[in-house]
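Read the figures in this text as sums done on the coordinates, not as results from a lab. The model shown is predicted, which means the values in this text are computed figures rather than measured ones. Cβ atoms are built from the backbone, for glycine too; each structure is taken alone.
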Structure 1
Amino acid sequence: MDKKFIVLLIFSFWLNANAQENWTLKQCIDYGLKNNRNNAIYANQKRAADAKAREVLADYLPQVSLTSTLDNNLKLQQTVIPAGIFGPDEMRVSLSKQYNMNTVAQLDQVIYDQSLIIGIKANKYNKQQAELNVHQSQEAIIYNISTAYFHIFVYHQQLELLDFNKATYEKQIEIYQLQVTKGTVLQKDMDKVSVDYNNTVSQIRVAQSNLQLAENELKYEMGYPINDLLVVDVSMNLEIPVLLKETSREFSPVSRIDYRLSELNIKVLETEQSRIRAEALPKLNAYFRYGGLGLGDNLKGSYNDIMPYSAVGIKLTIPIFNFFKRNAQYKQAEINRINAEENLRLSEGKYRVEYENVYTKLLQAQANMENDRRNVALAESVLEVTDLQFQKGITNLTDWLNTQNSLKEAQNSYLNSLYNYYQARIDLEKAAGTLKTFYNSL
């Protein structure tokens with residue numbers, strides 16, 4: 001019996017330990033990179049780009065077609081043989097029969113088409129764009145999961161502070177309840193403390209609701225089952241990579257994926273210009289044709305005696321009178337490329353400003369967080385002294401409540417600065433294009 005109890009106890013402990021596994025930020029991101037539904041979408045886009053490349057290449061491969069026709073000449077066409085060839089009078093004859101059957105198989109092979117060659121070369125840009133889209137999706141997953149994780153961490157911090165305040169009020173109410181019973185303190189004084197206590201309880205409910213919403217958001221971004229338990233590791237202060245000193249700060253817009261996508265788009269537009277220009281060049285194709293012709297006065301007769309024929313040849317196509325259309329298309333492609341280059345320059349300036357602004361916000365948020373953290377510790381120390389003085393009758397209830405309210409203001413300021421710091425930290429990684437580096441350093 002004792003052995004069974006011990007085994008059951010160990011098994012229960014194992015289940016409890018596994019059910020309460022704490023998820024770190026890196027573990028959440030690892031899970032999200034594997035299970036977020038956006039991964040499937042961008043992976044499909046990459047496969048679509050590969051299929052598009054094969055489609056373009058197929059235009060340069062041999063093309064085989066089979067065509068079969070059957071004509072019922074309801075009224076045969078006639079031709080005239082002039083007089084003097086077969087007799088003194090002209091003759092009207094039909095060179096066909098009522099039923100004509102013609103089946104032909106033809107193989108066509110492009111020998112030279114510069115526009116197709118350029119299109120094949122452009123495939124590498126389409127593949128690169130698809131790969132960058134995958135990386136961009138992964139960065140979005142890292143950013144969204146980190147933001148939701150920071151929300152959860154801050155809400156846990158808020159609940160810890162509110163629980164501390166709640167315990168302080170409960171202790172004071174317990175003391176006042178005895179004093180009211182003895183008649184040494186008025187009921188209205190205890191009611192003042194009870195009002196602040198009730199407000200704190202309401203704030204705890206709101207914080208718990210916000211925490212639940214943040215956990216649901218984190219599960220969604222991770223692709224985690226919404227109804228399954230997810231315990232975030234908030235047992236200690238959240239450690240993230242140290243901020244680089246301002247003296248070593250560097251920024252390159254090339255590190256941002258959206259910048260590289262814009263660069264690729266310009267190359268695609270340049271290729272499109274070259275392709276349109278190449279449409280003016282001659283095109284050379286080879287072909288081989290093999291067929292059979294059947295003629296008959298009835299349907300069956302047209303299949304009885306089939307006369308085969310075949311041909312092999314080359315076809316040279318030289319565009320001559322499509323200059324105006326081609327020139328208009330080229331101008332449009334040129335304008336699109338020029339606009340894309342201008343947009344890239346504008347984006348480069350925008351990215352630099354965005355990085356500088358976020359960096360400045362982060363420095364300010366970091367200073368505010370450190371200052372507010374010290375302020376909370378100072379307010380707690382003042383409350384401890386005031387509480388001792390209040391118990392000895394040196395100070396009054398108003399002074400105690402004011403000190404408690406000062407602590408709550410300091411706590412609120414700290415929570416705001418803590419959230420602003422973490423948000424600015426991940427915003428800086430996004431602005432710098434280093435979200436993957438941030439994730440790998442966790």
Structure 2
Amino acid sequence: MKPSVIRQAEILCVGTELLIGDIVNTNAAYIARRLATLGIGVYRQSVVGDNPARLAEDLRAALDRVDLVITSGGLGPTYDDLTKETAAAVFGREMFLHEESLARIEAYFAATGRVMTDNNRKQAMMPQGAVVFPNDYGTAPALALVREDGKTLVMLPGPPRELEPLFREQVEPFLHPRCDAVLFSRNIHIAGMGESAVENALPRDLLESANPTLAPYCAEGEVRLRVTAKAPDEREAAALCDSMIERIRQTPVAPYIYGIDTPSAEAALVELLKARGLTVATAESCTGGLIAKRLTDISGCSAAVAGGAVTYQTREKTAILGVDPALIKAHSVVSPQVAEAMAKGALARFDTDLAIATTGFAGPGGGTERDPVGTVYIAVATKKEVHCRRLSLSPWRDRAYIRTVAATNAILDAWRLLNDVHLPKERP
């Protein structure tokens with residue numbers, strides 16, 4: 001009999017430590033992303049503590065709702081690791097000692113020079129009929145149980161360093177024959193338009209398209225449009241996504257697109273600088289080196305990033321960047337005039353093709369009636385021109401948010417200037 005197709009899944013993460021916040025649950029996000037590539041939709045994610053009765057209740061309910069349930073956690077050697085035992089009871093299966101798993105566990109302890117305690121044998125106990133996935137990254141094997149009606153339960157160990165490679169290398173090949181489609185996504189990165197403005201600029205038929213779908217997401221300083229298509233294979237799904245992206249490029253959103261599947265604003269800028277053989281320097285006050293940090297996080301950035309200066313105090317703006325004290329006295333350190341002077345100073349000091357400068361009030365203290373907390377002036381300079389704008393963020397935002405959004409906008413202003421894209425005067 002041909003195995004039934006898997007289209008719907010739930011993820012159930014097991015562990016009291018997750019419920020009380022001792023550990024951040026990254027497993028659900030990882031599993032959901034991998035299932036998406038198989039064309040399996042995740043209908044629900046949940047967490048249950050180390051309680052067999054509640055776990056059994058959740059497993060039964062999930063198996064009634066969907067084709068596939070994936071658990072993480074509860075496969076360890078201690079008394080509270082009860083996922084397998086609970087699953088065996090739900091499926092009506094007896095437990096048995098899986099000799100191959102026991103041999104692998106014993107070999108693991110021998111190879112690491114550790115003493116294997118009796119409770120580690122528990123990890124080799126399996127429900128009858130289980131498909132066992134050997135774990136090359138730890139001692140707890142993963143496993144799957146399949147009911148007569150095709151409903152499937154996959155159980156994975158909790159540590160991400162074990163779960164992730166196990167899923168990629170063994171669970172995905174196990175599930176793939178029962179998948180009839182793949183999901184493929186591409187991401188359009190937009191800066192200079194807010195989420196509502198982006199949505200308003202897109203034709204209604206694109207927003208309501210069923211395949212591919214289009215979903216906007218608001219991030220700090222940018223908007224992301226996720227285009228997702230479902231098709232029998234990745235090539236066809238990718239073609240559907242690319243067709244929609246081309247339509248989006250014909251809308252008013254187009255000038256504000258800074259990348260497709262670009263990891264970050266800083267990656268886009270560094271790659272552009274490298275491609276053109278250009279260099280950049282930074283002069284930062286309120287962002288405190290965050291722009292330089294983000295640029296130098298990118299591998300290969302040394303070909304484009306010359307250096308930077310954090311000139312937090314007034315004296316350093318003058319001594320390091322050559323900002324005229326009279327200019328500061330006339331306009332204050334938080335002003336477009338000083339931001340422009342800082343950018344020009346960095347351009348000269350580091351002898352680069354491009355310079356980025358920021359000065360502002362990140363809070364919670366500071367600010368004036370004219371320039372309250374959340375005001376940041378961003379200047380971007382080349383040897384031919386200087387562009388400066390005022391970024392007005394809510395004073396109710398915290399310091400980290402203001403600095404992060406200011407850095408993102410500054411990096412993207414530099415990208416826009418190099419691409420001759422319209423630069424906003426205020427934050428969009």
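Can you say which of 1, 2 returns 5.1 when distance in nm of label points 7 Å out along Cα→Cβ at positions 48 and 416 is computed? Label of the originating structure: 2. For the structures shown (1, 2), relative contact order in percent (Cα under 8 Å, 6 or more apart) is largest in 1. Looking at structures 1, 2, which one was FRET efficiency 1/(1 + (r/R0)^6) of positions 72 and 288 (r between Cβ atoms, R0 = 25 Å, to 0.05) calculated from, given that it came out as 0.25? Only one of 1, 2 returns 0.25 for FRET efficiency 1/(1 + (r/R0)^6) of positions 72 and 288 (r between Cβ atoms, R0 = 25 Å, to 0.05), namely 1.
One of 1, 2 was used to calculate volume of the Cα convex hull per residue in Å³, giving 351; which? Structure of origin is 1.
Quick check on the output: -11000 is helix-only ellipticity at 222 nm (-39500 (n - 2.57) for each DSSP H run of 4 or more, over all residues; to 500), derived from one of 1, 2. Which one produced it? Derived from the structure labelled 2.
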